[in-house]
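There are structures below to look over.
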Structure 1
Amino acid sequence: MQTTRCFRHAICVVLPTLTIGAGAFAQETGDPYAEVVRYKFNQPRAAVVAIEAEIRAAKPGQLRGIEAKLLKILQSPDATTDAKQWVCRQLRQAGSEQSVTALAALLPDKEVGPVAQFALRSIPGAQVDAALRDALGRVQSGLKAGIIQTIGARGDRQAVPLIAPLASDKDLTVAEAALYALGHIGGAEALKALQGAKVAGSLRRYRNHAMLLCAEGLAAQGKLADASAVYHAIYRESSDRIIKLGAVRGILRTDKAKAAPVIAAALREDNAAFCATAAKFLCEPESADALKIVLADMTALAPDVQAMILKLVNDPIALPAARSAAGSSDETLRLSALTALGRLDDASSVGLLLRVAATEREQAQTVARRSLIEIRSKEADTALMAAAQTGETALRAEAVRTLAARNTTAAVPMLLKLATDASVRAEAFEALGALADEGAVPSLISLLVEAKTDADRAGAEKALLGVGRRTMDSEAMVGPLLGSLPGPNVEARCALLRVLARIPSAKSLEALRAAAKDGDASVKDTAIRGLADWRDAAVMSDLLDVARAAQNKTHRVLALRGFVRLAAL
């Protein structure tokens, strides 16, 4: 009985909800275009969202039908202002020349006119340009600037005679818009209008910017002399640093014969940001002619400006200037020069950089080493290998370290020879550990076996371990190591066992097992330590035997630790 009452209660609650939902669904599935006529921004957006989705999904051929429905809303006497503004925004995507008449009629409207301008800006065709020109005489001052800017954005050259007088308008908003439009329209007529405009002091930057745009257009058409004349005039007359920089860049691109004095003067300006930007322009590929002239007399510039240029330059013609600046007493300039020598990628700089890297400390050494690595030419490898074989010990050692850092595997045969030279033996072994492959293993084993001191033996051992870490063919290493294992002395034998312990191979494991029973205490200790560090469970029974039976407490502890480690794995 109780269950029946609950069920009836649920029905009473759910049925009204379903009825309301059905009504809402029916409303949502009505004609969204009819609903949008009464649309306001603070109301639900179901209808506008539906139409926007339809526009996004529509193919070009379907947009004309949607456009017709939108225009019907736009021209409806019942349409709200919000609805008209929303329709104008949609016509930016869905509109064509069939929308021009309706949109142009809205241009004088203070509330809808600005949005109608944006719609017209996106619609191609001469009919739009004509409508915008016509609107200039029909709209009030507050809307005129927007229409002028729209004309400028569309690049309508027929509008220049109408806009030219407005560049001198007393309404500064209108005058600024006219300057913007003339600059974007470009061409000789627009440039002449800009040059003749009487503008207020606050608008001179806008006039000069517009003239820069016109000059850029002339340069793009191949009229370099005309463009250059405009750039030179602006550079002479303007005190605005941003405008002057625009003129400098234009001169560098259009008047290569006269650009050097201009850029040199710009680099002497008393403003760090201005000089930095001028240096950037100078180092662009288009400015190579001016760069060559400026570099020839670069010491006439302030050290910080020289440093800016050397931080940016990528042209090999800067090499002499960079080498000269590398000896400067100004630390910032010197570091920039050392950096540039690496970036300019010339092997002739190896000697200079090598000396700095070998004999100096701190930043200069760090920068020189980085530059030595950065030079990628094979000639640099040749120069470094030559430097490693003869000359001052400090420079030889630095050359060996650099070859390793550059991953110069071609140096391995030479490094094997240097491993017998006491002056650079330690550095040679370090480099071999980083560069050598399985082919060098027999030579490294010979160097280990024949070593006269613990340090030399340790160097050879470390090099072999370096090869072992990288090798993909463990057998190529294990064979030669086992062949030399008896060794001339205990020290050599222990070193070979330590290397074998790091190479996962059945033969290596057998050698360690045999050595763990050796009568020599050092050999036995080395083998047990190798077993304790072995990588897989194959040695667990060996370790358990050592942990149970070894006389040496250290060996029992090592074996037990190794066993526990492998058991955890």
Structure 2
Amino acid sequence: MINPNISYVIFVLLLLLGLGCSSVEKADLIITNGTIHTMDSTNPTVEAVAVLKGKICFAGRANKVATYKASTTKVLDLNGKTMTPGFIESHGHFISLGKSQMRLNCSDVENYEELVAKVAEAVKKAKPGDWILGRGWHQSKWDPQPKNMIRGFQTHHALSRVSPDNPVFLTHASGHAAFANAKAMAIAKIDASTTAKGDGEIIKDAQGQPTGVLVEEAEKLVDKHIPKETPELDRRAAQYAMNACLQNGITTFHDALSTKEHIALYKQLIEEKKLSVRLWLMINGVNEELLKEYYSLGPQVGLGDNFLTIRAIKLYGDGALGSRGAWLLEPYTDRPGHYGHEIILMDYVHSVTKNALKHGFQVCVHAIGDRANREVLDQYERAIKETPNAPKDHRLRIEHAQHLTKEDIPRFGQLGVIAAMQGIHMASDRPWAIDRLGKKRIIEGAYVWQKLFQSGAVVCNGTDIPVEPLNPLACFYASITRKTLKGEPPEGYEPDQRMTREQALRSYTLNGAFAGFEEHLKGSIEVGKLADFTIFSQDIMTIPEQEILNTIVTHTIIDGNIVYQHEG
């Protein structure tokens, strides 16, 4: 005979269990009827997801999600589409993204003649004296190449003929060079006698006359004469940038150089509840007053319900490969005797890194050439040894890490340095990068994703927008194929280094979250994490690779809210 006291206990337990099932809070949103890749290794694909108050409350089988449904629950039927964690752009330039949509987009010009024609059209719409600004040209991608090239660059004469009364200033795709016409150079008083300071270079012809191409510090000679931009212009640019992110399925954006003014704008947008994309900021590391301010404040994490985080510092170690400013250990193959250059003293990188480690900040240094990467790794290693009381999990980053030596590749894993790379750079640069570096350096250390993974390093992905278009699917395609967007070469460049699809998706989601100390919040579809999702028209994990470029983002969801839906 059962003890009546035990029966009572069993009854109470059953009652409580029953109440527990019936008292499950109902979801605000249920997403079902498609393929859902979670990036959770214990639960890699699910059939349904439920969201409550901006967070995931269920991820599992479709027949179990009904428990979370109420009459007020919104249901999003995927109709066979594919959902992933929200994509994270791990290295871009937010305000520059917005401004690039407000100026001439030169990234689509296929040769110098097209660039001149685009400027000529802009001149027709401008008043005499108005500045014509743009960005995105890259001479190494042009076909055919201009007949008259000086040190690998075009000259200004054709540009000056179509715009005699309007100063023209067009920034190189990399941001590390610019192209000015005669009017702009006259305003800046640039002539045969003008020299550039520091790491700058004014490209001149055999007669000593400036060609219009200005590299690094020399850009400032013209830039300082361009009318200053206003806070209202920055606000407009931010809105353009937010719209572009949402259309491309980007839910979090790592801004790779935020000024004091930009930070103030983002905070204002939070107060106005108008910041629609999550921002993770790298503050300008050459502004020492800004550094002191944030050292005293400490990392600012999760402001505005996790829409703004300020916990990293950005520095530039060298220039770009396209402008031959990347800092190399051996000379450029296509410019003997030239090694590129450092942009900032390595002692300063060391000093900033030590202070950052003491105050809980990450450091993110732009390094493209193999010497720049080695020098930055040296400073990181030195600073880590000299700050034994700092957290061991520092997550220092090198932005780009494009060209490495076989000796330095293992150091990323050994030191715990994150490689914040851009798959799309391989697709865009590799056809001409071999001219800069030669076959041996390309094979041993250019865009070596698998070698970095094997070292134990974390690799996150992005586009360096506006250097490359923001489209994450183009970057995903380049990462898994190592081909240009035209599908060349058929076998891919150095195919042994291409990412698997799982690695590529992780690089755009969970690794991006890890790179910002946010893997507990985002990067995978798990209960308790933020309800940030990207929905694609096709399953990018299984479709033929050529179909990836035909896939579109159909929905972007942030905090459980559908913030973008593709028309049609």
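Read-outs throughout are calculated quantities, based only on the coordinates presented, and are distinct from any laboratory measurement. Since the structure is predicted, the reported quantities are computational estimates derived from the model, not experimental observations. Cβ atoms are built from the backbone, for glycine too; each structure is taken alone.
Quick notes
- Which entry (1, 2) yields the derived value 16 for relative contact order in percent (Cα under 8 Å, 6 or more apart): 2
- Highest-scoring label, criterion being mean count of other Cβ atoms within 10 Å over residues 291-298, among 1, 2: 1
- Structure from which -22000 was derived, helix-only ellipticity at 222 nm (-39500 (n - 2.57) for each DSSP H run of 4 or more, over all residues; to 500), options 1, 2: 1
- Test item: semi-axes √(5λ) of the Cα gyration tensor in Å calculated as 76, 48, 17, pick one of 1, 2: 1
- Each of 1, 2 could give distance in nm of label points 7 Å out along Cα→Cβ at positions 147 and 467, but the derived value 8.7 comes from 1.
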